[in-house]
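Engineer: Take a look at the structures listed below.
Throughout, read-outs are computed from the coordinates displayed, never taken from laboratory work. Here the structure is a predicted model, which is why all the values come from computation and not from measurement. Cβ atoms are built from the backbone, for glycine too; each structure is taken alone.
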Structure P
């Protein structure tokens with residue numbers, strides 16, 4: 001989806017930090033000071049507030065209270081994915097500040113945090129409207145789970161399970177049956193995550209499409225498939241003697257049974273990602289993937 005200019009004023013920010021990392025807590029305190037000096041009201045999610053000893057400043061992610069104008073996520077892609085799922089029902093801009101690691105989703109590092117915050121407060125930034133997935137599990141005709149996710153939905157087996165069989169239909173038309181170790185449905189944003197490791201292509205995040213990538217398929221004819229993002233993909237589990245799981249963004253897991261149906265469609269709301277006017281997607285890829293280096 002095309003980026004959307006966002007010169008609007010930011011008056012409230014919620015900071016979410018990776019709880020286990022001392023450097024994230026230090027960066028959260030510094031970020032709060034930078035924002036407060038500019039007259040911005042700052043809160044923290046409950047876990048971050050607890051880690052900082054500021055329990056009265058907690059803001060429940062995805063709660064019924066008024067959402068913040070901006071969410072600053074300090075950590076890595078995993079922390080950002082958690083926040084994106086939590087606020088998917090009422091999306092607000094998310095700025096990711098990376099603390100080491102690859103960090104495809106996190107926009108900047110601690111050394112650039114002050115400059116980036118100044119640009120955001122001044123309205124000098126863009127919003128990328130990223131496609132999300134709405135994933136449902138249907139068992140016996142009843143929906144037993146529904147969850148929004150940003151990167152991907154993965155069906156895979158446990159360590160000792162056999163090959164699994166997954167039927168795929170698009171808009172209720174049968175496509176094929178995968179005999180493989182699993183299957184990944186990813187957004188363009190998620191194309192640089194698990195799908196890339198499984199041999200899938202990199203898909204620009206502005207494209208309106210889904211990517212379907214088999215994990216270790218047991219036939220050479222089954223290749224990654226790209227479909228329009230207004231499609232309804234339905235996956236039917238045809239394996240009954242193995243432990244099979246649905247995993248969302250590599251963080252949330254649900255056990256599946258034979259004949260379960262997993263339905264995947266574009267989420268109703270986009271995920272709003274803050275992007276600096278000074279950076280491009282291809283610059284990020286060159287830096288993260290070291291394209292052209294020997």
Structure Q
């Protein structure tokens with residue numbers, strides 16, 4: 001009888017390029033901890049800094065973290081008028097989500113802007129391992145098919161599927177995360193039905209419900225519960241930048257610092273070793 005392959009775990013740090021403090025934390029999580037993958041924001045203030053750091057770490061898989069809210073577009077604002085406000089910036093998250101849900105966004109403009117973000121990453125010399133999105137907007141039915149089309153167009157074979165796959169994902173999670181996690185999960189299931197021959201994705205996604213509340217104890221339990229023969233993605237948001245997140249409650253400075261401490265904790269590294277977990281990135285989906 002053939003041996004069952006070990007559990008494989010992609011630990012993806014979101015928001016690479018948001019700020020130099022976030023970049024430092026992600027790179028520390030890779031150099032000293034369990035981070036294997038990161039999602040790069042083409043719109044980020046520290047984009048060039050992030051790219052330089054990624055080049056120094058060839059074992060770190062780098063995907064594209066597509067953005068549609070609270071930032072400046074890569075495209076000229078006049079080319080994407082349904083996506084931006086009067087100042088030429090993307091709308092705040094809640095406004096952006098409402099516009100996407102109620103058909104007040106031109107999907108051709110979403111595709112134009114997302115393509116521009118991917119092209120900026122490619123022009124910097126990065127070969128993306130996957131596509132995902134800021135706050136999981138590609139789980140929405142109006143956005144998901146666009147991301148899969150762009151993956152095929154640019155030769156990017158993988159994409160995140162943000163979904164809480166079982167009620168165990170909600171155990172010991174903050175109640176305030178439930179509504180958003182349920183909305184994203186339901187949207188992802190519906191969107192999946194609209195996509196034929198979609199991009200590849202891990203078997204399971206962790207961190208959706210615990211986003212903003214991840215700590216060392218939960219991380220050890222999650223590692224111990226990984227299933228042999230399956231590839232799981234764990235999303236994390238480490239950071240080391242007080243000023244960039246001043247006054248931010250969700251994924252603010254203290255939360256990101258706690259996640260950095262968790263992903264580099266000796267106890268977590270020992271759990272990976274003890275449980276025989278193979279740390280991989282999205283490139284493992286292609287082998």
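Engineer: Could you tell me which structure in P, Q was used to calculate distance in nm of label points 7 Å out along Cα→Cβ at positions 110 and 134 as 4.0?
Structural biologist: So the calculation was done on P.
Engineer: Starting from the value -0.65, -0.93, -1.49: which structure in P, Q was log10 I(q)/I(0) by the Debye sum over Cα atoms at q = 0.16, 0.19, 0.25 Å⁻¹, for residues 30-117 alone calculated from?
Structural biologist: Checking each candidate, the match is P.
Engineer: When percent of Cα pairs over 26 Å apart is compared over structures P, Q, which one is greatest?
Structural biologist: P
Engineer: Still on this model: Looking at structures P, Q, which one was helix-only ellipticity at 222 nm (-39500 (n - 2.57) for each DSSP H run of 4 or more, over all residues; to 500) calculated from, given that it came out as -11500?
Structural biologist: Label of the originating structure: Q.
Engineer: If you don't mind, there's one more thing I want to ask. Give the label, chosen from P, Q, of the structure having the highest value of distance in nm of label points 7 Å out along Cα→Cβ at positions 70 and 158.
Structural biologist: P
Engineer: Thinking only about mean count of other Cβ atoms within 10 Å over residues 22-29, which of P, Q has the largest value?
Structural biologist: Result for mean count of other Cβ atoms within 10 Å over residues 22-29 over P, Q: largest is Q.
Engineer: Using relative contact order in percent (Cα under 8 Å, 6 or more apart) for the comparison, can you identify which of P, Q gives the largest number?
Structural biologist: With respect to relative contact order in percent (Cα under 8 Å, 6 or more apart), the highest-scoring structure among P, Q is Q.
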